[in-house]
Structures are given as structure tokens and as C-alpha cells.
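A short reminder: the numbers here are calculations on the coordinates, not readings from a lab. Since the structure is predicted, the reported quantities are computational estimates derived from the model, not experimental observations. Cβ atoms are built from the backbone, for glycine too; each structure is taken alone.
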Structure I
Amino acid sequence: MRTVVVVFPGSNCDRDVAVALARCTGRAPGLVWHGATNLPACDLVVLPGGFSYGDYLRAGAIAAHSPIMRSVHEAAERGTAVLGICNGFQILTETGLLPGALVRNAGLRFVCRPVDLRVDGHTPFLAAFTPGERVRFPVAHMEGNYQADRETVARLEGDGRVALRYVDEAGRATEAANPNGSAAGIAAITNTSRRIFGLMPHPERVIGAELGGSDGYRFFTALADALA
């Protein structure tokens, strides 16, 4: 699987993703600066976490207009898979590649801790997991509160495009298990083709026991097989 990680001013998880992809797929990704105008040929584009442009104006809003995003749009239209993690998810919503928006956490505090997630949707990005399975990734965000109008949320639910949901240890989507106030406990969504995937948790931070878990390793290795 050929992968590209886009680097924006303020990205701070680009190296984490690059290490995860190299370890899990056996092939190091290309790193592309946001000011480039063309993506190299690839099977997957990753928009990493961080604070692109310092989150000025609104998280992901300035990065959405970086020169490289035109090429990302074109690649997505051709069917190239696109993964947005945390700030990358924010950028995907700001560009319109995914619906809705990520706003300030309901508690108005930065949240950084492992969370339990339930697999609720079908997508190549979750090839390692079965529907209803509980996985554990960490979150680290201030604007991770996913919101959309009722019609959009209902459409996402009806189409099975809510891919991951915040849950408790019993797999229940409760208010207490929701770290940021996201509508319906939404942690990840896909587009209609299931090939654009945005999630707030960080699978690249749990790629081995020495990092506190291996669900991220499963995530990336199965993704590589699914996109091969």
C-alpha cells in the first residue's frame, strides 16, 4: 500500500502516523508539505493530528484552503482512500469532504485519555474489527465535539456511516462515556463511498504493547490489506 501523509504548519502527529504506517505496513509513507500542489500516486492519503495553523480562526479552517487540498479533493473523487485523524477530521469537515463540524468540547477542557469505542459502521478502515466490537484508542483534543443538524445525523445513522461511537466498558453509548459531547456519541464517520474516514481518536498511538495497546496496529495492518 502506497501512503502519503500531508504535513501542515502545526501538525504534531505526522511522525507518529509515519512510524505507525511503516511498522504496520512494512512501507514508509511519503511526507508531503501542505504547500505542494500535487500528490504522488498513492492508495491512501492521511491528514494527521495536531494544530494546523495553530487552530487560528477555527480548527482546520485555514488548512482546508492549503494548496495541497485541491489535489486531495481530486484524489478522493478518483476513489483514493482518505483518512483524517483528529485535526485531520476537522480539516475534512471544513473542506466539505465529510459533513458536520467539530466544535469546542462540551466541558470546555482539553481531553487526553484512552476511550472505549464501539464499531458501528462498515468501511475498509475498520476491516480489522467486527460490528459491535469494542476497541480502545486514546483521544487528545479541545475541539472534538462532533455536531450536525438533525437531518444529517439521522442520515449518517440510517446509512450506517457512523463508524465509531464512544461507549462505556459494557459497550453502551452513555453520556458519561462521551468525552466531548458529540451528537449521538459520534467518534468517527465516513462519506457515502466509505473511502473517506474521519475520526477523533488516535489509532497511531496504540501500535504496540509498549504504547499501551495494539488496537491501532490491527487498524493499520488490516487497512493495508483492505486497500492493497
Structure II
Amino acid sequence: MPLLSSFAAQPHALIVGAGGGLGRALADLLEGDGARVTRWSRSTGVDPADPASIAAAITALPAPPDLAIITNGVLHGPGLAPEKANSQLDAATLAQLLAINTIQPATIAARLLPIMPKGRKTVLAVLSARVGSIADNRLGGWHSYRASKAALNQLIRTMAIEQARRSPDQILLALHPGTVDTGLSRPFQSGVKTLFSAHESARHLIGVIDAATPAQSGLLIDWQGQVIPF
């Protein structure tokens, strides 16, 4: 049975951020399963921060995507680290994480939704995180990352409400992949009880996507298929 058994035969999957560990694993797994896969990354000439680049890439798509997964995100980097105290909150850091983790995926999603097929199941998913849940926040810290993912969750929820009227078979999801052994999580893996390889996480997420129904559109769902409260 194909991994995307609830989709049309030979679905077209678009992976945004296919140069990253999890994005690459998702693309490889779907391609190996017989799906048609389009990969967007800077190495393929698509800049997620440049609206003109995204517009050109949409025009160049070989077909409308039945499934789009937007995987771009940042947690740390040169001069960038999760905050551990209120005093570390910095306007430049907050703006940078909101730009990459919220604005880029949300605006890409808004451009993709109108071109996705109607009258059959389609899914647009973004990678979010459990730490973006306000209800689940009991530890504090990581102010900018938490805020950027919470904002992304809200945007996906808001888009889903409109799309339910426009295209009832279309499903929007914010997905929590668990802790995945990629560069994003590597400095923070100490004490993690369950660490997934990118391939393992990709398989879990594809299973959640395949099982998703329109009733779940707009929700934040983890790799086990469990809903995480906003």
C-alpha cells in the first residue's frame, strides 16, 4: 500500500526546504514510494525569503501539488541562541525568528493554497513544534522560538477556516515532528528521551498526513497523530 493511500494516484508532493535533514528525508521517502516530488531549496534556486523567487517557482511547477510540506525553520545559529531569561529577549532575534519561522512559511502557504487541486483530498502542512503551544508552556524560556511557532499555528488555523469554505477537501496542518536528529536540534538533545532519525520522523509525519481528515484542518498535531492544544 502506498504511503499516501488516501490521495489520488501518483500524487504530486512539493517539499519546501528540501535541502534540510527532515525536508530531504520527506522528499526521498515520498519519491521512493512512487510520488512525483518537487524539491524547493536554495540549492535548487528557490529563496524562501524572496517573494519573486517563490512566484517564479510556482509558475515553474510541473503540476499543482496534492501535498505541500513547508519545512523551513531556524532555532539557533551564529549569534543566535534560545533565550533562557526574560533579560535575553532581543528585538533583532525576535524579528529574525518571526521572519523565518512564521512569515516565510505562512506567505508561501498563502501563495500555494489557491493552486492546489479542488474536489479531492489535498494537504498543506508546515513544521511547527510543541513548544509553540501556549497551553503546554510550563517551562518558559525560548521566547522567540516559542512565539514564532505559536504565531505560525494561529496563521494556519486562520487560513484553514477560510479554506474550509472555499475548498472543503483541503486540509491544513501544523505538525510537531518530535525531536529529530538534525542540525536544528543537535545542541539541545541532552536528556531527550526519544530521538528520531530524519527518516523515522518523516515516515511518522507522512502517516499523520495520510490519516488526516478535513475535521482536523487547522490543528497542531504531533508525530503520533495526537492533537496538541494551542
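Just a few scattered comments:
- With helix-only ellipticity at 222 nm (-39500 (n - 2.57) for each DSSP H run of 4 or more, over all residues; to 500) derived as -10500, matching label from I, II: II
- At a computed 17.7 (Kirkwood radius over Cα pairs in Å), which of I, II: II
- Top of I, II by distance in nm of label points 7 Å out along Cα→Cβ at positions 20 and 84, largest first: II
- Identity of the structure behind 1.16 (criterion: Cα Rg over 2.2 N^0.38 Å, for residues 92-179 alone, calculated), options I, II: II
- Distance in nm of label points 7 Å out along Cα→Cβ at positions 4 and 116 - highest-scoring structure of I, II: I
- Structure with the greatest value (metric mean count of other Cβ atoms within 10 Å over residues 60-67, set I, II): I
- If you line up I, II by mean count of other Cβ atoms within 10 Å over residues 44-51, the top spot, with the largest value, goes to I.
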